[in-house]
1. Suppose relative contact order in percent (Cα under 8 Å, 6 or more apart) works out to 26; of I, II, which structure was it derived from?
2. Which of the displayed structures (I, II) returns the greatest value of mean projected area of the Cα convex hull in nm², for residues 38-93 alone on calculation?
3. Upon calculation of helix-only ellipticity at 222 nm (-39500 (n - 2.57) for each DSSP H run of 4 or more, over all residues; to 500) from the atomic coordinates, which of the structures I, II produces -9500?
4. Output the label of whichever structure in I, II has the greatest value of mean count of other Cβ atoms within 10 Å over residues 142-149.
5. When percent of Cα pairs over 33 Å apart is calculated, the result is 21; to which of the structures I, II does this value belong?
6. Comparing distance in nm of label points 7 Å out along Cα→Cβ at positions 78 and 118 across I, II, which is largest?
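Derivation of every value follows stated rules applied to the coordinates shown; laboratory data play no part. Predicted model only: the values in this text are computed from it and were never measured. Cβ atoms are built from the backbone, for glycine too; each structure is taken alone.
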Structure I
Amino acid sequence: MVKCSTSLWSADLGNLSAEMKRVEPYSEQFHLDVADGHYVHNMLFFPDLVKTLRPLTKVPFEVHLMTTDPLSWVEPFIEAGADSIIFCMDSAANPGQVVRAVKSLGKRVGVSLLLDEPLDLLEPYWEQLDVLTVVGTAMGIKGASMDASALVKIRAAREIISGRGLKIDIEADGGIRRETVPLLKAAGVDYIVPGSLMFKEEPREMRAWLATL
C-alpha cells in the first residue's frame, strides 16, 4: 500500500500539536518543508520549531530543505530531531557532500527533483540514496495541480531502481489529490506527501480509501 509522509504545511499551524495527534495514526512519517525565503518565496519551519515538535510524536520526521545552502542546515535539523533529510539537487554546489554529511550522522538521505530536472542528474548518487522525491508542481507552490510529466519520471525511476536492485523509496510531492493518487500508485510510488488530502478530509476514511487502490 502507498504510504503517507504527511505534510505539516497543510495543518492548522496555530494548533500543530492537536493536528499532529489527529493524523498520527494514519501517517508513516511527517514531512516538514523548510523554506528560507531565498530558494523559494516562502518561509517555513526552522530547527527550534522542529525541536519543539519532536517530543509530541514518535512518528519519524522527514525534513525537506528548500534552501539555498542545504549543507549548512543538515546538522541543525538532525540535532533538532530529523530522521531523514531531503534536499533540492539544484540548490547544492556539491550534492555528494550533502549526501555524505547526512549519512555521517546516521540518517536517511534523499534528493528532490524539479519538474524540468532529468533523472540523469542522479547517476553519481543512486547507490547512496534512501529516498527520491519527485516534485509534481512548481517548487514552493501550495495547492497546485500535478504536472503529468511527474508520472513519466516516476515510472522511469522505478525501472532504474528495480533494475539495479536498489532500496530507494520513491516519493511524490505536489498535486496529491484523489484523482492523482491512483495514477501515482500505478506509476510506482512508495510514498505520497498528502497535505489537504489528509488534513481537509477525515484521515481514517482517506487511509481506508488509499488501502483499496
Structure II
Amino acid sequence: MLTSYGYSTMIKVLILAMVLSAAAVLFPTWAEMTILVALGAIILFTLYFFRDPERSIPNEQRVILAPADGKIILVQPYKQSCSSGPLTLISIFMSPFNVHVNRIPVSGKVTHLRYCPGKFLMAFDHQSTENNERMEIGIDNGEIEVRFSQVSGFLARRIVCTLQSGEMVKIGKRFGMIKFGSRVDLILPASAKVAVQRGETTRAGETVIARY
C-alpha cells in the first residue's frame, strides 16, 4: 500500500526516469545498462519509501501512541516558558528506511497548529528540535494535552500535515508525513508515565509511548 502523500513525488520520479531511460539509448550499451539499472533502483526505493502499511491500533484506554516509526533518541525533562508545569521530551528519529507516514498519538481536539520556518540541521542533532523548520501540533482531550512536532532535517525538507485547527481527531489515524527522513518530537506533561526508553524502536499507531 502506498501513501497518497507521496503521489506527486512518485509521479515526478517516474516521469524523470522515463525521460532519462529514453535518452540512455544515445550512450554505449554498457553505459545505457548502468543508467537503466540505476533508474530502476531509484524507482524501487521511491516506492519502498512511500509504503503505507496498515497498523493494529491497541485497544487500550488512556495511552499515547508513537506518531512515527523510528528510533527513540531522547527521553528527558523539558522546559518550556509557556508551560505551567514540568514536561517530558521524547524524540523519535526516522531514517530514510523507516515508514514515514505519521499518525495521531492521542484522540482529542487540535488546539495548536503552527508552522515554524527554520534551519535544516541534521535530524539527530538535538538543536534541531527548536531550530529546524517544523510543524507544531497540539491535541487536547480534556484529560491531557500532547504537543508534538514534525521536524525537518538535512535531507527532509517537505513536511506534509493535513490537520486543521479545531478538528477532532482519533488516535492512530494518519495525518501526514515528513519526506526523506527526519524526526518527530513529543512534549508530554511529566505526569504521563513514559513506557519507552532511549534506543527502542517505534511503530506509528502501535507502540505505546506513555500512559496517563
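1. On the way: I: 21; II: 26.
Comparing all candidates, it corresponds to II.
2. On the way: I: 3.8; II: 6.9.
Going through I, II one by one, mean projected area of the Cα convex hull in nm², for residues 38-93 alone peaks for structure II.
3. Working: I: -9500; II: -6500.
Traced to structure I.
4. Going through I, II one by one, mean count of other Cβ atoms within 10 Å over residues 142-149 is largest in II.
5. Details: I: 8; II: 21.
Source structure: II.
6. Working: I: 3.2; II: 1.0.
Greatest value across I, II: structure I.
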